[in-house]
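Heads up, there are several structures right after this.
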Structure 1
Amino acid sequence: MAKTAFFMKRLNDHIQYLKKIDATLNAKGDFQGTDHAECQLGQWLCGEGTAEVKAMSDSRAKAVFDSLLEPHQKFHSMSHQALEKKRSGDEAGVKAALTEMHLLSTVLTNKLLELDGMN
């Protein structure tokens, strides 16, 4: 698989995860989320992603890759928080967590697109 398609796959994996969480929060699904290392993006970040990025010719790629880790962990933390707030009936808490999730999602999307542009 070409690297470009690979980065787009990681981006799609992330978007699909976000859609599943959104569906659950809107009572249209029962997805309960995963740990940050268990989702498709997380498996890549904690696995073959390091070697994939290391093989890239752009010297900035590793820094961009490394900068994905913290917002990705926070995204999962906020998704769990949103689900917990939903279970407890705290709609304001759900809205706040969802807003943070979408902000973090934008960060992750932009970083994945940046990596994609380095190929």
Structure 2
Amino acid sequence: MSKEFARSRRIAEQMRRLLSEIVRRDVKDPRLQFLTITGVEVSGDLSHAKVFFSLLEPDADPGPAEGALVKASGYLRSHLGKAMHVRQIPQLHFVHDTSLSEGARITSLIDDVVDEDSGTEGGHG
């Protein structure tokens, strides 16, 4: 693993922790009340960061929460700048993370197949 890659991963993880705390503790927008920062990917030159978020209610529309994050991005960047020791705080780009809801959907499909299979198992004998 190169030093550049290790550094950007370290910065991404630090940003994820800090953003989670800032959103939870300092941002008072009710649209962000049930939001979790699930990950951050930082570009190699550290100028851009994709911030992945998920909602507690997987079927909820992510649009309002994403709008609130975009509106708060200057505030978030200024707080990151105070807490992190980097020359430049990346531009933040927010992406709704659907992996949790997709995982739940796949688990449900698997459960359905297992239930169907166990229901027909007795007839093959």
Structure 3
Amino acid sequence: MTTEPVVHYRELSASYLRHARELLAEGDLPQASEKAWGAASVLVKAAAESRGWQHQGHRDLWRALHRIADETEDQDMRRQFGLAGALHTNYYEHWLDERSVEGYLEEVEQLVAKLKNLA
């Protein structure tokens, strides 16, 4: 059974991902980076919520992601979520160039596609 928070997180993730692409096209790399992080993190929250796991802070999100990666035997999820985390840092530091943000965003899109099926 899908709960209301899970549905909300799924919708939020899709919105963030669309917005990340728009912001990237506009050249707003910090904002595009943060929206990409948001798209990944809220889907981890959705998957955690659907399993009854904690998901309030970054530590909880990482723990949930590791459990999901183990559950699915998809270790690429760890790397992809790490790239999402780098994008989150880029929002504050603005150290990634456009090519990097675009490449990391593509990885986040792959992670989001996987997580959608798990929440």
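Just so you know, all these numbers are worked out from the coordinates, no wet-lab data involved. Please read these numbers as outputs of a predicted model, since none were measured by experiment. Cβ atoms are built from the backbone, for glycine too; each structure is taken alone.
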Entry that produces -0.36, -0.42, -0.79, -0.93 once log10 I(q)/I(0) by the Debye sum over Cα atoms at q = 0.09, 0.10, 0.16, 0.18 Å⁻¹ is calculated, selected from 1, 2, 3: 2
Which entry (1, 2, 3) yields the derived value -17500 for helix-only ellipticity at 222 nm (-39500 (n - 2.57) for each DSSP H run of 4 or more, over all residues; to 500): 2
Comparison of 1, 2, 3 - label where distance in nm of label points 7 Å out along Cα→Cβ at positions 63 and 95 is highest: 1
